[in-house]
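Several structures are given next for inspection.
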Structure 1
Amino acid sequence: MIPQANDALATEPAVRGRTPVLILDEAHLLGHDQLESVRMLTNHEMESSSPFACLLIGQPTLRRKIKLGVLAALDQRIAVRYHMNGMARQETVDYLRHHLALAGRTDPLFTEDAANLIHIASRGYPRTINNLAIQALLAAFIVDKTIVDETAARAAVNEVITAE
């Protein structure tokens, strides 16, 4: 399958004038054999440019996995590495507001204490913010509250963070 994929990737720039982009999200879940297959795709005849761009997106364990000796050849082919830091407190608050606005909510829904607790517990990482916010909304709903307060946020932290 690698030769067929290489052929398809190599012809795209010449035929259509565009560079294909292969995006592998949750790449930290890939095994060594799968990562080796990605490396095999990067073995191309073209010297001046690659026939495609590949983005390996994953948790910090991906970086450690690629640094292992058995994946040294793949590690050498990685031109750019980027680590996303968590958001600052105000960015977390703005992130929550933005998502609420997308849902049609203009009035505040999270108290400042609740938003701060969600930020601290999530360390500013969007996926964890999302999970905590959803659980906090459920916790507030269960006790018939119209605003997510620190108590609801704490219940969410206990549910989400403790469950991990």
Structure 2
Amino acid sequence: MAGLIFFTVIGVWFFLVLAFVAWVVKKLPDKWWKVPIITVLFFVILILPIMDEVVGGIYFLQLCRKNATIIIDSEKTSGITIWYGGREQENIELSTLPIKKIKISYVEAYKKTPIYHYYRIEIGSGWLSHILGFGSPMLFSGVCQPENLEEIDSQLGTKKINRPVLN
């Protein structure tokens, strides 16, 4: 259903832009620059509803490339039992979309000595995606984190356990 709504909105927008450009064509004199101006105008207006995602996506990809690694905080990791140590969230105001940089830490069980951490970057949706009810951007995945998270414990020789629930 969401796909049907999306394509309907895109189709209506396409024909509205086409009608506007056709109206502008009638107003412009017949000069050599008419076709290039109309072509640029058509594409600029066509992508306006998703421009916030285009701009936000550029910043998002830069942050992803910069933070796509796991940082080892301890020299000795082999044979250590670890658990989730918490998260710290930072809101970043670099783009047109809301971006969250979340630091996720793993610590030595019971001692709370930092073992490793990584960053997870999350970005919100643009205004068109928000209106259509999508929770994430339409043009790209709204989450990035290091790819080798499943392998890190075996590479470091750590054993991950669940943190006990305290009453």
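Odds and ends about this structure:
- Origin of the value 23.9, 79, where Rg and Dmax of the Cα atoms in Å was derived from one of 1, 2: 2
- Among 1, 2, structure where helix-only ellipticity at 222 nm (-39500 (n - 2.57) for each DSSP H run of 4 or more, over all residues; to 500) as derived comes to -17500: 1
- Structure from which 1.3 was derived, distance in nm of label points 7 Å out along Cα→Cβ at positions 66 and 82, options 1, 2: 1
- Highest-scoring entry among 1, 2, by distance in nm of label points 7 Å out along Cα→Cβ at positions 26 and 154, is 2.
- When relative contact order in percent (Cα under 8 Å, 6 or more apart) is calculated for each of structures 1, 2, structure 2 comes out greatest.
Each reported figure results from applying straightforward, stated rules to the coordinates on display, with no laboratory input. Please read all numbers here as calculations on a predicted model, not as lab measurements. Cβ atoms are built from the backbone, for glycine too; each structure is taken alone.
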